[in-house]
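Before anything else, here is the set of structures, which you'll find just below.
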Structure 1
Amino acid sequence: MVFQLNVAAIVAVASQAAWEKAKPVMFRDVVILPALGFLGIILLWWVIALINHELMPTPPEAFVANLDYILHPFYQRGPGNLGIGWLLLASLRRVLIGFGIGAIVAIPLGFLIGMSRPAMLALNPIIQIFKPVSPLAWLPIALAIFNLADPSAIFVIFITSLWPTIINTALGVSSVPKDYLDVARVLEMPRWRRITKIILPATVPYIFTGLRISLGIAWLVIVAVEMLTGGIGIGFFVWDEWSRLNLSSVFLAVLVIGVTGLILDFAVGKVQELVTHRPTISN
């Protein structure tokens, strides 16, 4: 009994020592080092702004100029005069719709390509031809089809979202060990059961990798698409503010776009953790 208490005490002391040792490291990695990185970017911006101060504002000047957007992100002051929060939501809606439709199409296609050699031989050339095409090259075609800016932007996001998810899903399916599939055939397991019990669990990490890449590219592309199509959105806000030579608002939009992209990737990573019960690599 005394021996057990001593062991428990030793374990408790060791755990406490390990926590105390890890605590400053975690604080440094999570807080101090990222803060130093952001500080370096701000200092670089400040130096460039001082060199070209006629056009570019310094960080404090940009902060003061954007106080209205920061303090009232969801204001409505007439048609087209909306806070940056509404513009962000409009862009997010387009991205999530296009990305969602793309995922619904891409995941089954990836399974089909990974499981069927004829399907792979038929579809792989199409993917390799269209994958390198710039997403913006699809915009004139989308405008000719829909004749409206909003569905055209969603269509471009849909096309953009297809390729990474298809490729990663097909790679995951084809990477399933053949021994597992051979055992399933020996046990006369139905095809649908092989897919749900063997292939799908092994492919889920690949699928989420494709989804994260697709969502990142989709969020990147929507800004460029909205610059060309106009309307309500964070991309058009960037172009409109640049047309007015208001770089303070452009810097704010760049920060909002970057933080939103980070949050989207973090959210998909958390969904992956819930589905796979494993921590993601980025975390």
Structure 2
Amino acid sequence: MKKTIFHIWLATAVFLVVYIPMLHAQTIEKTPFQSGYAPVNGLKMYYEVHGTGKPLLLLHGAYMTIPLNFGELIPEFSKTRKVIAVELQGHGRTADIDRPYSYQVLADDVAGVLKHLKIDRADVLGYSFGGTVALQLGIQNPEMVDKMIIVSTTYKHDGWLPEVGTVLQTITPEMFEQTPLKSMYDSLAPVPGHWSKFVKKMVQFDLEKFNLGEDKIKAIKSPVLLVMGDNDGVDIAHKAEMYQLLGGNVFGDVAELPKSQLAILPGTTHVSVMMQTAWLLQNVPAFLDGAPQQTQSNH
């Protein structure tokens, strides 16, 4: 198990070191964009707005920031869309506050940013932690959400494989020393010295049991594209269950195709699913614009 954990974090670190900082420096920083802080629920929540067009909201994964998670996607998506990216409580340039994490309050924060920017409706793409926040946003504020792309996440705690919880229990702030996650935090966070408390708070939250509710997932009216790796830590049965709750698992040659879709990318893990840039850049706009999905991933 220790060897497995080491390989997981080594793969993450190599990816972040080699790809993301280079892409961020060469793309996002050279493209003009609007940024600021939205006062919502006691937070000063950092946001960026890139491009023009129909709004697309991006929600990052745990411990991540806008450039680390979306550095390569934003320049392409913003060619045809108004891309709104936020940094959630305690992440990046959004300082933590004395408030426990919950998907309900995090989704309410996101809704507050959209209201601050006077955006009535948006498509939403969320990865991992941010994907569950996106689902909760669709549950709490369906009037604000058009289509959703939910990447590599669950709607309940038991949707993760047991091994995920085992790994989470081993995480300590010290594990991140000398990694891009820690260096990025130190360079962006309003209070860099809060790192240790932030990591411990996130680990505690990640280990908490939760369930957004089968009935509430089933009641989501927005079309949803579920993007999963075939070995990303989400139980394969949960992937199928979530898709079925969203109207999938029908005999499509006889019944009408559902509005939601499921894509399982082969040979893909929780970390590497966001490395499938070519696939995401081709298929996310296709889903949002109503074009047919491509059936083959790009590796």
Among 1, 2, which structure scores highest (criterion: FRET efficiency 1/(1 + (r/R0)^6) of positions 84 and 132 (r between Cβ atoms, R0 = 25 Å, to 0.05)): 2
Entry that produces 19.8, 70 once Rg and Dmax of the Cα atoms in Å, for residues 100-267 alone is calculated, selected from 1, 2: 1
Source structure (of 1, 2) for percent of Cα pairs over 35 Å apart, computed value 40: 1
Comparison of 1, 2 - label where distance in nm of label points 7 Å out along Cα→Cβ at positions 220 and 244 is highest: 1
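Supply the structure label, taken from 1, 2, corresponding to helix-only ellipticity at 222 nm (-39500 (n - 2.57) for each DSSP H run of 4 or more, over all residues; to 500) with the calculated value -26000.
On the way: 1: -26000; 2: -11500.
Computed on structure 1.
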When distance in nm of label points 7 Å out along Cα→Cβ at positions 172 and 196 is computed for each of 1, 2, the largest belongs to: 1
Value 1.00, calculated as FRET efficiency 1/(1 + (r/R0)^6) of positions 108 and 140 (r between Cβ atoms, R0 = 25 Å, to 0.05), assigned to which of 1, 2: 2
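Say we calculate distance in nm of label points 7 Å out along Cα→Cβ at positions 116 and 188 for every structure; which of 1, 2 gives the highest result? Don't skip to the answer; put the middle values down first.
Details: 1: 2.6; 2: 1.5.
For this comparison of distance in nm of label points 7 Å out along Cα→Cβ at positions 116 and 188, the top structure is 1.
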Read-out mean count of other Cβ atoms within 10 Å over residues 60-67, computed value 14.1, structure in 1, 2: 1
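Here relative contact order in percent (Cα under 8 Å, 6 or more apart) has been calculated and equals 16, so which of 1, 2 was it run on?
That value comes from structure 2.
Only the coordinates and a few stated rules stand behind these numbers; no lab work does. Keep in mind that what you see is a predicted model, and the values were worked out from it rather than measured. Cβ atoms are built from the backbone, for glycine too; each structure is taken alone.
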